[in-house]
Structure I
Amino acid sequence: MGGAEAQRAVLDALGHIGVPAHLATRSESSVDLWIDLPGDNRTPVEVHYTSLASVDGLPRQLDRRNRQRPAAINGHEILKILVADRVTAAAKDLLREQGWGWLDLRGHLHLSAPGLFVHTDIPPAITPQKRRSDPFSGNSGIEVAVELLLDPSTPAGIRVLAKRIDRSPSTVSETISRLRHANLVDDDLQAVIPDLFWSLASAWHPASVDIASLPSRTDHGVLAALQVGLGADTPSGWALGDSLAAIVYDAPIALRTHYPPVFYVPDERILRRSVQLLGAPSEPSRRAATLRSAPTRAVCSRRVTDFGDSDWPLAHPLFVALDLAQDRGRGREILGEWTPPNRWHRVW
């Protein structure tokens with residue numbers, strides 16, 4: 001959804017509840033709309049759009065947008081409205097604290113300004129076609145987002161991205177278009193940070209299994225069958241992720257001794273084969289490790305083998321951060337305090 005579409009969505013929502021409003025003129029570049037109030041009063045409105053409004057990264061977004069335009073025009077305080085396909089409960093609390101209004105396209109409008117208060121349900125604006133435009137509705141969205149976040153400082157063209165993820169240029173072009181419409185990628189094909197990271201985190205749900213034992217480093221048949229990839233000549237294979245990897249990358253985490261590791265493996269076929277060869281624990285507390293199927297090949301092909309003192313290849317810090325982001329409590333607190341070593345980018 002572009003800026004004009006977001007403005008139209010706000011106008012439609014206001015019209016539904018009988019609040020008159022109109023688009024600003026071209027000369028009024030500091031605002032997008034005007035709400036007409038009784039007594040010949042008017043409220044200037046600034047409209048912004050994001051696909052997902054969650055508390056993660058939102059303070060930074062609001063601060064950036066607060067600095068982009070003036071706070072008032074002709075003595076009237078500007079009402080800022082965030083339009084999103086989904087606004088989480090925590091995001092609503094934060095927006096309210098910051099004095100922002102919101103339009104949740106699933107069917108809720110909140111506005112608060114001098115002489116105006118609206119907090120009401122409205123008809124949803126999310127259509128089946130809009131749902132299909134979700135950039136993460138298919139694997140290509142995750143794959144493209146990962147490539148853009150792995151090296152956000154270097155722009156990559158459509159064909160370069162297509163080659164990296166083994167997709168057709170037309171598929172990548174369509175995915176980029178969806179990411180652009182969601183304001184997660186800019187016109188130079190670079191990631192909008194941290195928005196793209198947190199949107200990707202909301203779609204990062206790898207399948208996982210617990211195993212009763214780890215493969216022996218001397219059992220070459222099992223190592224090969226499970227594509228563990230411990231040799232120097234095997235760049236792809238299992239990658240240590242989550243908290244144990246985060247500790248190696250100097251994240252502020254404290255764990256108990258013998259905390260079971262979490263590994264990414266190449267695919268779900270390896271997950272099933274691992275349970276067959278290594279066994280399933282009698283209960284979760286007896287697990288030797290947790291295995292997760294890599295949502296994209298880059299997790300297992302972009303392993304880090306030349307950092308820290310881990311006995312296992314590490315998942316790239318991006319994937320470790322995505323692991324931590326799934327814990328809405330302590331994990332996200334850790335991300336707020338953690339910047340990876342200089343050779344990698346902080347994108348959260």
Structure II
Amino acid sequence: MAYINCLKMFVKISFLSALLVGFILISPGIAQEFDILKIIDINNKDDIESVRNELNDFIFGEEGLKYNSMPDSVTSSINDEDFKGMPNLKEITRLTIETDWGLNSIVYLFIPHKANNQLVIYHQGHNGKFSHGKNTIAALLERGYHVVGMSMPLLGMNRQPVVDLSGFGKVCISSHNLISYLSPVSGHPIRYFLDPVTTVVNYLQQFNFDRISMVGISGGGWTTTLYAAVDPRIQYSFPVAGTFPLYLRSQDLPSIGDYEQYVPEVYEVVNYLEMYILGSFGENRKQVQVLNEFDKCCFSGTGYRTYVDIIKGRVQKLGKGSFDVFLDSSHHEHKISDIAIGLILESLEE
């Protein structure tokens with residue numbers, strides 16, 4: 001019965017999503033037909049604080065971003081065959097984070113033998129387990145970074161809970177679209193994608209790292225973009241194949257993305273261009289967006305040229321931080337390539 005309800009709900013959400021997509025799709029070339037600056041409401045440093053506060057208030061409500069949240073359990077020196085033999089790996093610590101509605105996040109902290117006192121959060125996308133990012137994690141570890149491995153809600157080792165929803169009965173939460181039905185005590189359901197990251201950052205601040213950075217692929221790139229916008233404790237951020245402004249997505253239907261990518265009430269508060277500014281601005285902060293030119297999944301092509309100079313210029317005008325886009329033309333896959341890993345490593349060392 002739970003499976004049937006889950007299926008019915010998925011069909012219903014998919015239909016509603018299709019209607020929504022019908023409203024946001026626009027004709028190719030529209031980027032050249034309007035002034036992009038007119039949709040950016042960040043013009044000075046006061047705007048940065050005001051817009052970020054508005055975004056945080058909307059996502060987290062009266063409760064706010066939970067700077068005091070901690071993992072529910074911490075287990076040191078675990079064994080995981082997926083990561084056996086990684087260079088410079090001393091040990092793995094597992095963090096378990098429980099959130100509302102039975103959602104959870106299983107997180108690994110990879111501790112290097114020789115450390116450089118910097119932390120990088122690696123966030124996997126819809127592909128599932130963060131072990132899919134083993135090459136990226138290994139490259140960071142080899143350079144001495146502490147690395148956190150995370151997956152999106154419901155994916156990887158994270159559970160897909162069965163919940164009792166008023167008017168629907170018991171429903172299996174197996175799709176991100178269904179998270180929209182999980183009302184939090186405070187704020188918006190989109191917070192369930194961000195709360196585990198907050199808890200990880202809170203926990204790791206005790207180690208006094210010189211810098212906390214974040215790398216994400218696909219849905220993890222989306223998470224990196226939004227989280228760097230709401231929490232300036234993320235200093236360097238590298239979203240890979242993660243987002244496009246909505247005006248570009250009509251040229252690439254898969255780039256519409258999952259529920260979290262286009263939920264209207266979020267992006268009416270802050271659009272993607274403004275997120276790029278929020279994630280880039282600040283003392284010793286920067287964001288390098290990595291896009292795969294020939295990506296078979298999404299966010300491909302060269303549409304970024306419509307906004308990159310505008311966002312770079314706005315951040316420069318604000319006086320702190322930097323923004324840039326790296327176009328990876330070396331492959332035709334939806335991944336972080338060896339070239340992109342090299343670019344990230346080089347940028348982290350600047």
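Values in this text are rule-based calculations from the coordinates and carry no lab data. The shown structure was predicted, so the numbers you read here are calculated from the model rather than taken from an experiment.
As an exercise: relative contact order in percent (Cα under 8 Å, 6 or more apart), calculated from one structure in I, II, equals 17. Which structure is it?
Answer by label: II.
One of I, II was used to compute Kirkwood radius over Cα pairs in Å, for residues 110-317 alone, and the answer was 19.5. Which one was it?
Computing Kirkwood radius over Cα pairs in Å, for residues 110-317 alone on every structure in I, II gives 19.5 only for I.
Of structures I, II, which gives 28, 27, 20 when semi-axes √(5λ) of the Cα gyration tensor in Å is computed from the coordinates?
The value was obtained from structure II.
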